Structure P
Amino acid sequence: MIQNFELLVLIWLAIGLIAFITLLFIPAPYGKFAKNSWGPLIPSKIGWIIMEIISPLTLIYFYANGDLEKTLVSTIFISFWVAHYFNRSIIYPLRQNNPASMPLIIAILAFVFNIGNGYINGTFLGSIQSYSLEYMYSWNFIMGVCLFIVGAYINIKSDNILLSLRSKSGEYNIPNGFMFKHISFPNYFGEILEWTAFALMTWSLAGLSFMIWTMANLVPRAIAGHKWYKNTFDNYPKNRKAIFPFIL
């Protein structure tokens with residue numbers, strides 16, 4: 001089972017690489033890049049809730065139905081995941097002010113991804129790898145927990161700034177303050193930190209696949225969004241990077 005599972009994850013990683021290359025040339029058509037040409041549109045709030053809530057539900061299902069002992073460490077991993085997606089699938093969309101519609105196909109693709117991602121990590125934690133209490137003293141667990149908390153803070157605080165900027169008319173404005181001093185998309189940067197931390201905490205190919213998929217989705221989108229900001233606003237800060245401070 002382990003060999004077959006590892007092969008599945010490697011295939012999943014290969015698909016993520018293809019997605020990364022594709023998104024470098026074709027920005028996902030929602031938010032700033034929403035397009036009617038991608039088919040029927042649905043309300044963004046409904047799309048966000050449906051496509052994101054399936055992730056923790058799938059993770060919990062395959063974790064709970066696995067035959068491994070449910071240890072405290074594994075429960076901590078599950079809790080971090082659920083906490084992130086509770087914010088992403090419930091709190092965040094309900095707080096959106098006048099959000100743009102999104103193509104139905106984008107919600108479907110995200111829904112499918114979240115099922116696959118939840119299955120891989122839920123199966124790993126429920127059926128492949130068990131963690132003892134002593135694992136909590138390992139360097140990667142401690143660093144991973146700290147990094148996840150930092151990433152979540154950056155992600156949520158950046159989202160708060162963006163949500164406060166979006167006027168009822170739906171107009172975009174230049175975000176400032178906090179990590180926006182250095183990068184255009186600290187909300188994406190924070191999320192990348194979270195799933196890098198998850199990969200570090202679990203020290204697993206399954207966790208690594210989530211980190212890579214997160215970067216494959218968010219890095220191209222940040223690059224495209226950064227160009228959009230510079231082309232839209234003449235006074236956009238010239239020294240601001242896209243997603244990684246002082247680097248990219």
Structure Q
Amino acid sequence: MTMAKAPRPLDLASRAEGFSIVEADDLRRVVQDLFLEHLSSAVGQSFPTLGAAGDYLSGEGYPAFREKSARILPPRLFGVFQQALVDGAFLDPAAGEFVTGEEGRGDPDVYWRLVRPDSPSDVGSIHADYWFWDLLGFDFPADMQRVKVWLPLLQDDDNPSLMVLPGSHLRDFRYTSFVNHLGHRKPQYADEDISDRMIPAPVRTGQAVIFNDRLLHGGRSTGVLRISLEFTLACRPRD
């Protein structure tokens with residue numbers, strides 16, 4: 001009997017809803033160790049648990065990691081991370097798949113985000129990831145497509161804080177742009193009010209969300225600290 005192949009990320013992100021939930025506890029454990037190693041090395045003190053890291057980042061440590069550039073996994077840790085992606089069937093280098101590097105540093109961009117309890121300013125506004133690529137003219141192979149992976153490390157499983165609009169990847173929504181305090185141009189949602197149609201992505205700790213890079217999504221702050229990790233895969237459509 002021929003065994004069915006596991007769905008590839010591009011297939012999962014192409015479903016009607018524009019996203020899929022997959023089991024990813026093995027990947028989460030690897031990522032958690034890498035995150036704690038990154039933070040401990042950057043700060044110069046040990047953080048043995050996510051709780052200890054969260055306590056530090058929610059208080060005195062927050063300013064140092066507010067900007068995305070400070071939250072990107074360093075290249076020295078990427079080899080371990082990439083092997084975990086291959087082992088978990090998230091990535092197939094033999095098919096030319098890779099983790100993108102849209103920050104222009106020449107390295108893959110795998111980054112974590114912290115959302116403090118009851119802190120709306122910590123979350124991203126509604127957007128589609130492809131807006132960044134179009135607006136800023138990032139280089140990308142013409143024969144490949146992009147898929148986002150979002151992995152919670154610490155969150156309220158009964159009240160997830162990643163918000164999505166199912167099916168929105170099938171429409172073109174309008175956006176404008178603005179220049180932030182760092183001088184970076186950013187896209188800004190500029191279409192109909194959809195806030196009441198956004199839903200929490202039904203993801204629990206130990207799972208990941210794989211979604212189309214045209215899917216509208218954003219964040220919200222709850223009463224519980226959230227630490228998550230995300231990255232973009234470049235995938236080639238297969239026959």
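Any read-out appearing in this document is the output of simple, stated calculations on the displayed coordinates, not a laboratory observation. The shown structure was predicted, so the numbers you read here are calculated from the model rather than taken from an experiment. Cβ atoms are built from the backbone, for glycine too; each structure is taken alone.
Observations, loosely collected:
- When relative contact order in percent (Cα under 8 Å, 6 or more apart) is worked out for each of P, Q, structure Q gives the greatest result.
- Test item: Rg and Dmax of the Cα atoms in Å, for residues 139-194 alone calculated as 15.5, 40, pick one of P, Q: Q
- Origin of the derived value 20.6 (mean count of other Cβ atoms within 10 Å over residues 51-58; candidates P, Q): P
- Test item: FRET efficiency 1/(1 + (r/R0)^6) of positions 83 and 211 (r between Cβ atoms, R0 = 25 Å, to 0.05) calculated as 0.90, pick one of P, Q: P
- Each of P, Q could give distance in nm of label points 7 Å out along Cα→Cβ at positions 27 and 147, but the derived value 0.9 comes from Q.
- Structure from which -6500 was derived, helix-only ellipticity at 222 nm (-39500 (n - 2.57) for each DSSP H run of 4 or more, over all residues; to 500), options P, Q: Q
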